[in-house]
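Rule-based calculations on the coordinates, nothing more; no lab input. If you're wondering where the values come from, they're calculated on a predicted model, not measured in any experiment. Cβ atoms are built from the backbone, for glycine too; each structure is taken alone.
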Structure I
Amino acid sequence: MNDLHTWLSQQHHGLRTFRTFQQKLDDLSNGAPGQRAMCRLLKGIVGSYIDTFDEEPLPVAVADRAYQRLLDAVAGLDFDGTADRRLADINRVAALDLRH
């Protein structure tokens with residue numbers, strides 16, 4: 001997961017980054033089946049954000065805030081943690097809304 005955070009931290013906050021992030025989640029999910037739940041959850045959250053602003057003006061402040069929230073969420077994930085830690089991560093990410 002550190003690779004995903006490193007990649008994300010070097011990207012622009014535009015919608016293209018979020019679309020590419022979804023592809024990276026697919027790749028991660030295929031390579032690490034034990035992480036599919038988190039990948040699917042993150043992909044859905046990012047997808048909702050993309051759907052909201054696709055072909056609509058995206059205010060810079062909203063884009064900056066969404067990017068930072070996603071970056072913070074990914075930074076806090078511990079896929080090698082205990083089951084309790086991973087469940088806590090899933091619950092924390094499930095509450096994430098990039099649109100507001």
Structure II
Amino acid sequence: MGKLLYGSGQEYEFDDRTLSHVKIALVTKLRRHESFLLNWQIPAEQGGGRMSLWISREIPMAFVFAGSRPPALNERWMEALLHSSQRTGGMVVMREDEAEAGRIEE
């Protein structure tokens with residue numbers, strides 16, 4: 001499992017493949033000077049619920065990956081993440097199969 005480190009010591013776990021796609025999507029948005037919400041579902045085994053973070057260039061961020069090799073990126077997944085960020089509710093972290101099927105869970 002990889003980690004998104006955000007703000008002052010907050011850590012959020014994602015599998016490396018998902019985190020790789022989220023990283024590129026976040027960097028793409030921030031390079032455009034766009035701030036937005038990042039949303040995801042918390043798995044039931046971690047207590048369930050939802051999480052939303054305000055993503056801004058002013059807040060420190062780092063990505064830590066468990067694996068030593070970056071995975072091949074799925075362009076459709078990247079497009080789905082970026083497309084979801086255009087909504088008022090912000091970017092939704094989705095599974096790869098959901099992106100492929102064009103489904104976004106809120």
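A few comments on the model shown:
- Read-out relative contact order in percent (Cα under 8 Å, 6 or more apart), computed value 36, structure in I, II: I
- Highest-scoring label, criterion being distance in nm of label points 7 Å out along Cα→Cβ at positions 23 and 39, among I, II: II
- Source structure (of I, II) for log10 I(q)/I(0) by the Debye sum over Cα atoms at q = 0.16, 0.20 Å⁻¹, for residues 7-62 alone, computed value -0.54, -0.83: II
- Among I, II, which structure scores highest (criterion: FRET efficiency 1/(1 + (r/R0)^6) of positions 47 and 71 (r between Cβ atoms, R0 = 30 Å, to 0.05)): I
- In this comparison of I, II, the computed figure -9000 for helix-only ellipticity at 222 nm (-39500 (n - 2.57) for each DSSP H run of 4 or more, over all residues; to 500) is attributed to II.
- With respect to volume of the Cα convex hull per residue in Å³, the largest value across structures I, II is given by II.
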